[in-house]
Structure formats: C-alpha cells, structure tokens
Structure P
Amino acid sequence: MSIKSRTFAFLNATLKKFKLRLVRLSYNESKFDGEYTIDVRYIEPSFSKSRLPQLFENILNESNSDLINLKLKYKDFNYPVTQHSFWSDKTLKSKEFDIRFFRGDNVFLWQYRSVFDNAYLKYILYTYYIINIDSMRLLDKLKEDELFGVYCFDVNGKYKVSRDLLDSISEIYFLEKYFKMSEKHKLNILDIGAGYGRLAYRFTQTFEENIEGYYCVDAVAESTYLCEFYLKFRGVEKKARSIPIFEIESFLKSNKIDIAINIHSFSECTLSAIKWWLDLLSMNKIKYLMIVPNPGVENKLLSTEQDGNSLDFSLYLETSGYKLRVLEPKFLDSSLQELIHHHPVYYYLFELVDK
C-alpha cells in the first residue's frame with residue numbers, strides 16, 4: 001500500500017467518529033449528455049450568495065468618486081511598484097474582480113481553486129489541523145460571518161470557517177512561534193500587498209493589547225480602497241490603517257516598524273517592484289520580514305513578469321541585507337500538505353543584518 005493510500009486509510013479512521021469520509025472524487029455528481037461536468041467553482045472566479053449590506057452599495061461601486069480619485073493618484077505615482085504584471089487593468093476588469101463581493105473566490109484569495117476537488121472535506125481537515133495547534137483558542141475568538149461573497153464551511157456544527165479565517169490563523173501561529181507576538185508590546189507591523197485587509201483584521205483581534213499599529217499598504221488602488229473600507233467596517237481602524245502607496249515613503253521615515261509581512265504578494269510582482277520594496281525596507285531598517293510566496297517549489301522565490309515569465313528574487317533579499325532565519329511548510333504534516341494543496345506552501349522569515 002502506498003504512503004498516500006495509508007494516509008487516506010488513517011484519516012478515514014480518524015474522521016469516522018465524525019461520520020465523515022474522504023473520497024477520491026474530482027468531479028461533481030451531476031451529468032450532462034452522459035459526461036461528467038466540473039463544478040464551475042473549481043475552475044473560475046465565483047462568490048457565495050452572501051448578503052451585501054445595502055448601506056454600502058454606493059461605497060462598493062467602481063463608479064464611486066473616492067475610488068476614481070484614488071486610482072488617478074496611483075496612476076501619477078509612476079514607480080516600478082505600480083507597473084503591474086499579475087494585477088493588470090485586464091485582471092481588474094475581468095471576472096476575477098468584483099468590488100461588491102471582494103471576499104469571494106477571486107483575485108484576492110482563491111478558495112475552491114486552491115483545493116479543487118473534495119473542497120469541503122479538505123477544509124474540514126484544515127480546520128482539525130488548526131485545532132491541533134490552537135493554543136490561543138483563536139477558532140473560538142475569531143469568527144466568520146459569510147459577508148462579501150466568502151465561501152464558508154460548517155465543521156461539526158461548532159465552527160464556521162473560510163480560507164480567509166484558516167490562513168490568517170495559520171500565519172498568526174507561525175509568527176507567534178518564531179516572533180513571540182503575545183509577549184511583545186507596542187508592536188508596529190507593515191503588511192505589504194495587504195489586499196482587502198483580512199490579516200490586519202484577524203491580527204488586531206488576536207493581539208489587540210500587543211499592537212500599537214498595523215499598517216496596510218498595497219500598490220493596487222482598488223485594494224487600498226477596499227482595505228480602508230473593510231478595516232472601518234470591522235471596527236479595527238484605531239489599530240489598523242490603510243496607507244496609500246504614494247504616502248508610504250514619508251510614513252516609514254517617521255514611523256518605526258518591527259516586522260514587515262508579505263503574503264502572496266511578491267509572487268505577483270515584477271522583479272523591479274520587489275527590488276523597490278526591499279530597498280525601501282532595508283533603508284528604513286525594518287529588521288524582520290515574513291514572506292509567503294504563492295504555492296510552488298521549496299527554496300524558489302519567484303516573481304511574475306509582464307511577459308509572463310518568472311524570475312528568482314532571492315538574490316535581492318541577500319543584497320538588501322535580509323538573511324533567511326526560518327523556512328517552514330505551511331502544514332508540518334506532509335501528508336496533509338499533499339492532501340489539501342496540490343502544490344507546497346512555505347513560510348519564510350528573514351532578518352536584516354549588517355551588510
């Protein structure tokens with residue numbers, strides 16, 4: 001029996017008490033003209049039919065004057081960091097981006113497309129993995145409310161989870177393990193490529209007493225706009241702020257940052273944009289940098305160029321003074337890694353040292 005088969009047998013024995021079972025099924029059970037059809041949620045952008053608070057219909061609208069003005073200011077900021085590859089105008093005008101349902105399975109965060117078949121069972125496995133490491137009981141503290149198109153999965157009638165929630169908890173525990181967030185005071189965090197602010201919200205909830213400021217910055221105007229809205233909507237704007245890209249240089253000159261975080265962002269930037277960021281971090285002596293690249297190969301930190309090619313940016317980390325201190329898989333259980341994700345995911349922690 002292969003390792004994968006033994007793992008399936010073990011997990012099914014574990015899940016039996018919850019009346020659950022893993023199955024190898026890549027297609028849904030509906031048929032059309034005698035052929036199996038793939039669930040559309042596995043292959044293209046989609047969102048759950050969650051409610052959109054009517055109060056925000058004008059705000060979550062691409063015709064909003066504040067968003068239009070912000071986009072013009074971003075356009076004027078003609079630096080490498082705003083010369084996009086993955087986050088092109090084409091992407092933002094496609095089905096990958098719907099400002100009303102920004103928490104759906106889209107350009108910000110793949111939910112079904114990150115796990116594909118057997119999504120529900122994989123999210124259950126992910127949840128039980130989190131339960132096993134949840135010393136701070138974050139699954140009880142941090143809640144999911146299904147708003148803005150996010151996909152949720154009910155686990156044993158006790159937990160309502162999403163990729164937003166589970167990834168955030170996983171990333172929080174990585175930093176707690178190696179940076180001891182809960183033991184520090186007046187922490188200032190910079191989130192580069194913060195998207196709509198999902199980690200900022202979860203982080204400030206978890207470490208409210210430890211954080212002085214959590215600062216979100218993004219080179220995409222739509223992300224900055226949504227992040228400002230989302231942080232206010234969640235009521236964490238006293239601790240967490242969204243900073244426009246054209247203000248970040250002056251902001252860093254007058255504010256000390258303890259750690260910078262980059263989750264699935266550098267992987268979607270050009271090499272010149274990444275170099276711009278690393279020079280900025282190094283110049284402002286930001287000592288620690290956490291990077292989570294998009295799923296790929298261990299020890300490969302790759303950019304996305306405008307021509308579609310990928311380039312290794314690890315050399316620029318070294319020349320900027322950032323040395324690797326920790327490289328760890330997202331799932332410490334390799335069997336779970338293989339079952340939940342098709343490609344490996346790794347967490348990196350770098351430290352700035354004297355050149």
Structure Q
Amino acid sequence: MKSFFNYKFLSPRLREYIFIFLTATIFSLIFISKSLAEENVFVIKNIKVNGIVDLNFTRDKYINKAFLKSFDLLMSKILLSKDILKFKNLKLSEIKKLTKNFQILSENYKKDEYEAIYRIVYDHQKIKNLLIKKNIPYSQPKNISVIFLPILFINDELISFNKNFFYNNWENIDIKNDAINFILPIEDLDDISKLEAIKNNFENFNILSLVNKYDVKNYVFSLIDFNNKKLNIHIKTSFDNNKISKNVNYKLDSIDNVDQLNKIAEDLKMEITDIWKKTNIINLLMPLSINIKFQHKNLIDLDKLKSSFKNISIVKNYNLEEININYSYFKIYYYGNPKKLKRELTNFGYNLRDDQGQWELYIND
C-alpha cells in the first residue's frame with residue numbers, strides 16, 4: 001500500500017506549502033545558529049580550572065569548579081557591585097539548574113596536573129526569574145573602549161604620568177568584569193599647561209580638548225587629589241554620549257602606601273564599571289511595550305524575525321497583531337529602553353526607525 005504522504009503524490013499546491021515551510025525552517029536554523037554565535041552576556045567562555053591529579057582526582061570535581069567560577073563571572077558582568085554578594089552563597093545545585101549546557105573546550109593532563117577550559121551557557125529566562133524573585137535589576141552593557149585620564153595632584157602639585165601610580169598601574173588592576181577597554185593617553189607637553197589649571201576649574205574644563213586627538217568618543221576623566229591623608233576623586237564619564245559625574249573619597253595614610261593604593265585603584269575601576277552598567281540597567285519588574293510595522297517579502301522574512309525575538313534576551317514576549325501581503329504588525333514587550341532594543345535588533349540584522357511617531361522595522365541590506 002502506498003503512503004498518502006509520499007511527496008510525489010501530493011498536490012502541487014500542497015507541495016509548494018511544504019517547500020516554503022522546509023525552506024523557512026532551514027533558514028531559521030541557520031539564522032539562529034548565527035545569532036547565538038554573536039556576543040552573549042549569558043555565555044561564559046574560556047573558564048579555566050586546574051589542579052593536581054592524585055588518588056582523589058575526579059573530573060566532576062573540576063566541572064563543579066567551572067560552574068561556580070562561571071556563575072561568579074556572570075554575576076560580575078550583569079549586576080552592580082553592591083548586588084553581587086547577594087548570590088555569594090547560592091548552592092551549586094541551584095546554579096546548575098540555571099544553565100542550558102556546558103562544553104569542555106580543551107583538556108590536558110601534564111605530569112601530575114589537570115587543566116581544562118570550559119564554556120557554560122546560562123538560560124537567560126531562568127536568570128531573569130531569579131533576579132525578579134529577589135527584586136534585583138540587571139545590566140547588559142556592551143564592550144566599549146574609553147580613554148582613561150587619571151590626573152593626580154599631590155599637595156596641590158600636578159604629578160607627571162611617569163610618577164602617577166594610577167597611570168602606571170591601571171592595566172595591572174584586575175577586576176572580574178571586562179566590559180571596558182581602558183586606553184591610557186600619551187603625555188603631551190601641550191596638555192600640561194591645561195592640566196595645571198584644571199584643579200580650580202574642574203567643572204568648566206573642556207575635556208574634549210584632551211580626548212579628541214585619540215579618535216575615541218567615550219572617556220573617563222578622574223581628577224585625583226591627595227591632601228591631608230585624604231584622597232578625593234572627581235570622576236567625569238561620557239559613555240555613548242551619556243555624561244555622568246561622581247565623587248568618591250578615601251582615607252590614605254601615605255601616597256606611598258602601595259597596598260592601599262592598589263585597593264583604591266581596584267575600587268575606582270569597579271566604580272567606573274558600575275557607572276557604565278547603570279546606563280544599561282534593565283528593570284525586570286517594569287517591561288515596556290512598542291508597536292512596530294515590519295515590511296516582509298515572504299514567509300521566510302517573517303519566520304526569521306520571530307526567531308530573532310526569541311533570541312533577544314531583553315524581549316519578554318511579542319504578539320503578531322496583524323498580517324497582510326507586504327506588512328506585519330507586532331506588539332513587543334521588552335526590558336530597557338527603545339535605544340537598547342534598537343541596538344539589539346541591529347545585532348540581528350534589523351533597523352528600527354521612528355517614522356513620525358510610528359516605529360518601523362526593516363531588514364538591513
């Protein structure tokens with residue numbers, strides 16, 4: 001008996017529908033694979049673990065270490081420093097429930113030492129549910145490069161870069177989050193006269209006169225003033241044209257106390273990173289909504305867009321409100337702001353535009 005599902009016995013119309021469906025599915029899988037390969041804050045790569053191979057050696061022991069280390073790294077990426085400690089005592093069994101999968105990228109046994117590199121993928125929805133439960137917002141900052149200008153005054157005297165602890169040691173200060181690539185300036189004699197007068201006119205100083213020569217839009221300007229065993233730091237930042245200022249103060253017995261200076265520099269680096277995180281903060285308790293009009297050429301375009309929505313972590317859900325031959329109309333519920341959504345859609349190959357109050361979505365050519 002011949003099968004009714006034999007392809008050659010199907011009607012031409014039905015065969016056409018099947019072809020469209022299979023083609024759309026194949027394109028979707030290709031598109032999803034490509035999108036997942038993009039930078040994802042919930043994918044923790046290159047987690048290195050090592051230890052001695054002895055009679056008590058088990059691979060599971062190091063896999064567990066990788067899970068703990070990866071979770072610590074994830075929290076340092078997406079949470080403000082004040083919130084990281086709230087998850088310090090989360091059990092290993094709970095951490096594993098938050099993951100999608102893990103992969104051993106490499107594994108070596110050299111003499112009596114074991115070394116491995118892991119890649120662990122977290123389920124962004126489970127992570128968000130955990131944060132919602134604890135009423136903690138999270139941040140999803142992109143990696144950026146900034147000019148970092150640490151201007152140090154000691155007892156009202158400007159210190160040159162070659163004697164400036166913060167300039168000389170900044171690259172050696174290691175924090176777990178690496179979202180910011182700090183670029184140190186080259187000392188320029190033309191700038192020294194400007195910097196000598198900055199202390200008494202910090203608020204009105206034109207920082208761009210120092211920054212523009214480096215062809216980098218983002219900057220962190222720190223006026224560091226040591227006097228009477230106090231270190232006062234005035235921070236001015238510009239991240240993606242968002243300008244924020246902040247003051248931090250430290251007690252410092254001596255400007256030559258390297259241990260104290262290292263701790264201050266580490267804290268300063270965390271403060272600056274937190275400023276960048278705050279500009280990308282996402283309130284999980286208050287999703288926004290947006291209505292968009294999408295021009296599509298075929299069902300494949302529509303299917304690819306739906307797959308994109310599912311893979312954009314700030315999109316909570318969406319509804320297809322209306323569809324016709326040329327356009328489809330969606331209502332999207334998302335976390336963050338329209339600028340953030342626009343950037344995420346750009347990463348997936350779309351351009352979101354505001355056309356006189358109506359949001360329209362186009363495929364980037």
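Computed from the coordinates by the stated procedures, all read-outs in this text should not be read as laboratory data. As the structure is a computational prediction, the values presented were derived from the model and not from experiment. Cβ atoms are built from the backbone, for glycine too; each structure is taken alone.
Points to keep in mind about this one:
- With volume of the Cα convex hull per residue in Å³, for residues 55-142 alone computed over the structures P, Q, the top value is the one for P, the highest of the group.
- For 28, 60, 12, 0 (P(r) over Cα pairs in 20 Å bins from 0, in percent, calculated) the corresponding structure among P, Q: P
- For 4.8 (distance in nm of label points 7 Å out along Cα→Cβ at positions 79 and 335, calculated) the corresponding structure among P, Q: P
- Looking across P, Q, the calculation of mean count of other Cβ atoms within 10 Å over residues 71-78 that yields 13.1 traces back to P.
- Among P, Q, which structure scores highest (criterion: distance in nm of label points 7 Å out along Cα→Cβ at positions 103 and 119): P
- Structure with the greatest value (metric mean count of other Cβ atoms within 10 Å over residues 87-94, set P, Q): P
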